[in-house]
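Enquirer: Some structures are shown below for you to check.
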Structure 1
């Protein structure tokens with residue numbers, strides 16, 4: 001989901017995350033849902049492409065869809 005900071009530890013299995021307001025989930029999560037951040041693996045590509053402006057909005061060009069997963073009523077894509 002992303003790299004976020006722990007705001008406070010509530011109990012041995014619950015923590016409160018510091019999340020941006022654009023993420024619409026509960027701030028308190030079970031510790032099993034959280035993983036320690038690890039640096040990027042050596043040799044792993046991490047290139048952020050620049051957006052293309054189309055009709056005044058930023059869009060990104062997808063080179064290849066690697067996987068598709070149904071999530072509720074929506075599809076999620078690994079690109």
Structure 2
């Protein structure tokens with residue numbers, strides 16, 4: 001009787017680098033900051049100009065786009 005078989009699917013390439021735990025933790029902090037900061041700025045703009053929810057939506061969209069761009073730039077070497 002043999003041991004359990006490994007699950008089917010692609011195996012990681014042993015020659016390819018992978019992100020460290022510290023890099024992944026930094027990614028979490030980065031994503032939180034890059035989404036929350038423009039969101040808060042958008043809320044402040046809405047309060048100042050009375051343009052709700054335009055600033056909120058604009059800040060959220062800019063934050064999400066910046067988050068995707070930042071993740072791509074930081075982690076493209078692992079793909």
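Enquirer: For which of 1, 2 does helix-only ellipticity at 222 nm (-39500 (n - 2.57) for each DSSP H run of 4 or more, over all residues; to 500), calculated from the coordinates, equal 0?
Expert: Computing helix-only ellipticity at 222 nm (-39500 (n - 2.57) for each DSSP H run of 4 or more, over all residues; to 500) on every structure in 1, 2 gives 0 only for 1.
Enquirer: Sticking with this structure for a sec: Assign the value 14, calculated as relative contact order in percent (Cα under 8 Å, 6 or more apart), to the correct structure from 1, 2.
Expert: Structure 1 accounts for this read-out.
Enquirer: With percent of Cα pairs over 16 Å apart coming out at 71, pick the structure among 1, 2 it was computed from.
Expert: This figure was derived from 1.
Enquirer: Let me ask something else. Among the shown structures 1, 2, from which was the value 186 of volume of the Cα convex hull per residue in Å³, for residues 30-69 alone calculated?
Expert: 1
Throughout, read-outs are computed from the coordinates displayed, never taken from laboratory work. Note that the structure is predicted; figures quoted are calculated from it, not measured.
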